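Read through the structures below before going on.
Read-outs: derived from the displayed coordinates by stated rules, not from any lab. Not measured: the values here are computed from a predicted model. Cβ atoms are built from the backbone, for glycine too; each structure is taken alone.
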Structure P
Amino acid sequence: MPPDSFKEETMTNSPIIDRKKVLEGHAFNVEKVRFELPDGRQRDYDLVDHADAVTILPIDETGMVYFVRQYRIGAEKELLELPAGVMDEGEDPLSSAHRELREEIGKDALSMERVGGFYMAAGYSSEYMHIYLARELTDAPLQQDDDEFLSLVKVELKEALEMIKNGQIEDGKTISAFMLALDELKLYLLD
């Protein structure tokens, strides 16, 4: 129950008045965005204009989940993550999911189901993450990107869920993907 001072208001989308690119990067740009606040004032914000991306939760018929381990500059350490990547310009999310799966774990999926999506950090970034559950895995390797140095790690589903609970898996998109796919994953958890 919210406190008595809580006032429910519906905030409409504030109109963007102006945007200016201040930095152009490989996967994203940084823009200065001016928009009008609900009270009429104007304010400038920095926006990371990032291409949309995909994360794939690949699971085989025995309940093994395929992860990649790689060094992440923001965390300053290696993280255990699900395969993921930025969508190429003009590429649809499903095609991107198949491509990234082949590049990162050397497999494709006969069954690729979208289980949801979310904004990565809507307070300062435009990046939208599409989440797919990949089943019926088949060998279909593609060349990895030249700046990717990935190690493949297979983990049994129950152990992967424990690793999330005990903090061994710290990647937000990976944790979110498991949450979104949980109903579909329950059949692998039945003994």
Structure Q
Amino acid sequence: MTRKTPLIVSLALGWMLLSVFAAGAADREIAGVNFPGEKTVEGKQLQLNGVALRTKFFIKVFAGGFYLENPTRDAEEAITSEQIKHFHLHYLTSKATAKKLQDGFKEAIIKANPPEMVAKHMADIERYASWLDQDMAPGATSIATYVPGKGLTLIYKGQEKGTIANPAFAQMYFRYNLGEKADKKLRKGYLGE
């Protein structure tokens, strides 16, 4: 074996790995819901950062996929970075009533964020919660997309509910999903751990 052989093998392995990463993120399935490895949102190619399953009292509530322009396992980077961020939730139960969703959202976002931020942005919290105004059913979706300079937009059961332009509220929203006080299983799944 010549000295060139290990170099050639290393280069070949490097090209193989590079081609795997260039091919994009792999599709993932959770609870029978398939999330594509890549999605185009607002003209940008996003990568599937992670998937998670929300359960409550042994009931599968939803399967969620979290997409980023620049995937990361760092929660703080995912929360604060100025890039397109996209949550796609696919509901699996009819027990997720509008009242439960509204109350649960408010309780969780208040718990996940500092009290001074909650007080300052309570109007936005109430506004977003008011958009969760219909009971969910298996197959229904909730899609939240943050676009820098535009804000956080919710599409709920196929209907665009509105956009909250305030970037501080968007960070609160992502902290509720990915921060230290977020649901641990969801946080871990969305961060690809």
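Values computed for the structure shown
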{"read-out": "At a computed 2.2 (distance in nm of label points 7 Å out along Cα→Cβ at positions 60 and 100), which of P, Q", "value": "P"}
{"read-out": "Structure responsible for -11500, with helix-only ellipticity at 222 nm (-39500 (n - 2.57) for each DSSP H run of 4 or more, over all residues; to 500) calculated and labels P, Q on offer", "value": "Q"}
{"read-out": "Highest-scoring label, criterion being distance in nm of label points 7 Å out along Cα→Cβ at positions 44 and 84, among P, Q", "value": "P"}
